[in-house]
1. Given a computed value of 1.6 for distance in nm of label points 7 Å out along Cα→Cβ at positions 223 and 399, which structure among P, Q does it belong to?
2. Where does the value 3.6 come from, among P, Q, when distance in nm of label points 7 Å out along Cα→Cβ at positions 359 and 407 is the thing being computed?
3. A value of -9500 was derived for helix-only ellipticity at 222 nm (-39500 (n - 2.57) for each DSSP H run of 4 or more, over all residues; to 500); which structure in P, Q was it taken from?
4. Of structures P, Q, which gives 74, 42, 34 when Cα extents along the principal axes in Å, for residues 207-446 alone is computed from the coordinates?
5. For Rg and Dmax of the Cα atoms in Å, for residues 95-142 alone, the calculated result is 13.2, 40, so let me know which of P, Q that is.
6. If volume of the Cα convex hull per residue in Å³ is calculated from each of P, Q, which structure is the one that comes out at 171?
7. Taking 19.0, 59 as the value of Rg and Dmax of the Cα atoms in Å, for residues 71-166 alone derived from one of the structures shown (P, Q), identify that structure.
Structure P
Amino acid sequence: MSDVRTAVTTAPLRTAGASRRTGAPDPTPLPALVGTGLPVPLVDGRTVPCVNLDLAASAPALRAVADHVTELLPYYSSVHRGAGYASQVCTSVLEGARHTVARFVGARPDDVVVFTRNTTDALNLLAGAVPGATLCLDVEHHATLLAWRGTDHRVLRAPDTVGETLDLLRDALTAERTALLAITGASNVTGEILPIDEICAIAHAAGTRVVLDAAQLAPHRRVDLAVSGVDYVVLSGHKLYAPYGAGALVGRRDWLDVAAPYLAGGGAVRSVGVEDRTAEVSWAPAPHRHEAGTPNVLGAAAIAAACRVLDPVIDEIVPAHERALLARLLGGLSGTVRPLRIWADAPDRVAVVSFTVADIPAGLVAAALSAEHGIGVRDGRFCAHPLLARLAGGADAVRVSLGLNTTGSDVDRLVGAVRAIAASGPRWDYREVDGRWTPVPDPRDLDPLRLGTDAGPGGAVCGH
């Protein structure tokens, strides 16, 4: 067997078909994903390869990540205190994963990596460690907007330009003492990226630390704590092509070493007394201080494997691939939809586009794309209600998010389908069931794995 503690090889590279329409090969090598081309049924009885354009919600596993987890499974055992060989292997994998994640995000030598369930979990953990007030903008995901609700915090309305937004942050941080500024790396609604280096300089000049929500940024652009000056970064494995239930908080140790443990339990302590109610508990330092209970070894290994695979392509190949597809998507949809933007002068954006279609509910558009065209997108307000209230008047929108396995033909298929729906409406009949638009009738088998209890073709268990 290869050394599972360190060995993760990139899966056979595929060629992204961004030039399939012309027949010319696209030379860009991209790591392979599990489930690409999954056959899906349509309401008209046909079966077509699925086009998954909902990667901003959850991305499929990298093939190399899935292979690594499969390789590790026979060794799965307890960690840290087990004397058996398998336990020692798993301990090595877990602690090695910290170093891999740290390298991937450019952590400083004294930074700490705490494994969490996801970005939301990481932000809530950090919220319990901040020794003062927190500030964020109203463009944030609910994970950031809500994590600080029980603490001293402010939420500011972001202006319509990047320059005005930077001025607003500078004035707010100068006027009122703030311990932490929480900022998105890339908007989960529009994909837009603020100049993080400049924001860190502004915050640090005011004596404020910065936490970067990189859930949407890390799969698409390099995150480097040491270069940018970011103090903390949070991310999710399920968006980083490692959907095995883990996330990470990476950053400065001092707050985390003295904060109350995120969870009280085994693994987070050095010693416990039970003689009386005031018995001394000696808590471990971070990261173990905040990782009570049995850790998600497979999730940590998966994130580390994803970091190793993405590391050689995240600086140039991934951004170039996505920018070409994004331009193709925006050009194709121009004049058909109303795209949502926060800042018209944002210096960069990842391949996430949200839009509305005149006179057709977003949920109906998404349902028709799936049922009639085999295209998966997202509809709703994307856990960013204040932002959608501003950009879409509180209405739902459609979100398209691209990634490693997206091709030019995928984009063309979406553009053609959206144009057809915008021009003539859906071809099938739909009605709202429990708040979701559903084909009526729905002849598709929505329980292909036979995991439902009473679901046949079009059954109620997975009816939407």
Structure Q
Amino acid sequence: MERRHFLAGGTAVAAGAVLGGPFLGVASASLKGGPRPGSGYGTLGPVRDARDGEIRLHLPKGFSYRSFNPAGEPMSDGSITPGKHDGMAAFPGKLGTTLLVRNHELNGPGKAFGPEETVYDPAARGGTATLMVTGQGRVLRSAASLSGTQMNCSGGPMPWGAWVSCEETVNGPDVGNDFTGGDNSLLQQKHGYIFEVPTGKAAAARPIRAAGRFPHESVAFDPHTGAVYECEDNFGFASGFYRYLPPRDPRTTGKLLDGGRLQMLAVRGEENADLSLGQRPGAAYRVSWVDIDDPDPDFAPGTANATAMQAVGSQGRAKGAAIFSRLEGCVYHRGVVYFVSTQGGATAAGDAAPSGFGDGRGQVWAYDTQENMLRLMYESPHSMTLDLPDNVTASPRGTLVLCEDGDGGNYLRGLTPAGSIFDFARLEPLTDDPDAEFAGSTFAPDGRTLFVNIQSKIGMSIAIWGPWQRGGF
């Protein structure tokens, strides 16, 4: 089948049909026009950082920001802040403060950065930091909360006050080296798992193995069913959308337990439906779930990294699971799990296909957890409109904040429930670091501050505040 000329198959539900409940107001995909009146905040202009006066962001009139906790800064517990700031979530702290739990996407073997009680693998460099901050980005306390993990990309907040951090790798002493060239034989533990990080104490540093060993990107918790939805970012290969069903309901245990069931999404009536391809406007699918028999595979020493990366997903696809392109951010909001396919969709005229699996510039999918219905919320018509969306969060009003990981200047874009997309922030280009990107967007519990990370050679976090009521957030 020609990837660039795909039309949704006969199993798709006609646009507008049986799409009630949480899908009411969600517009059809591939909107070609600009933002609708009132959705955005106006023209972006350069704004100086309140910390040091540098221009790092372009924002709408009336908004301010302050950067904090850059890589290399000592933390309160004596640890040194690692680089590669990535996924993040905000939780209520004492006296109006915010607790931030933040990932550090460091790969390759090396010394774990945190205290011994936070360490999973002493020979791995990634993990999480937990910070207590004010609404204007002043750090009151900071500490390592999980270390000795690898490629901690994104994750997801849990309603009982925990962050689940995801390893976007399957490295381990049983797997051959990956594209970074690090020596996996130096690692002491298998990687490719999710880890729960409580906000009030250090993590137990124990992986939830039954939730799968694959390149995890992010998770979202459904408070009505107790299921944990998981995104897979398998850069060079097909990716899948999963759910983990814990052995006991986390709503009663107050934590995720190992030993549950892992499943992968499939489209009813269509084996291996390729949803990475360009979709018709309003495409919607009834879905089912197939079981993964061996969610935590062991490999013979030296197994090719590419083979190990696909081991779990291949089990699902053998049972008919759907194919996506690079599933990255996901978030739960009012009965729907929104998740991002970074390179999904068709290549627009004038756009080059990006490297990796997938030809497009990004899709946003919406899964109704009660109706078992999947709908395409938005497909990028061109890189100038939306370019390789990555991390995602939802504003108090339900508008999605999309962090771009594109080839040029990267933006924070807003996508309203009505399908209107708008620019909110642009990252000032860094001449010495053209790959710098936004990551980890998350609103403070009171909705007054948007926290976000800049992942660059010297990563940092940023607090943004201003007249939110003026626009779509």
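Quick note: the coordinates plus some simple rules give every number you see, no bench work behind them. Remember, it's a predicted structure, so these values are computed and weren't measured experimentally. Cβ atoms are built from the backbone, for glycine too; each structure is taken alone.
1. On the way: P: 1.6; Q: 2.3.
That value comes from structure P.
2. Values: P: 3.6; Q: 1.5.
Here the read-out was taken from P.
3. Numbers: P: -9500; Q: -1000.
Matching structure: P.
4. P
5. Working: P: 13.1, 37; Q: 13.2, 40.
Of the options listed, only Q reproduces it.
6. On the way: P: 171; Q: 133.
Structure P accounts for this read-out.
7. Numbers: P: 19.0, 59; Q: 12.6, 40.
Considering all the candidates, the number was obtained from P.
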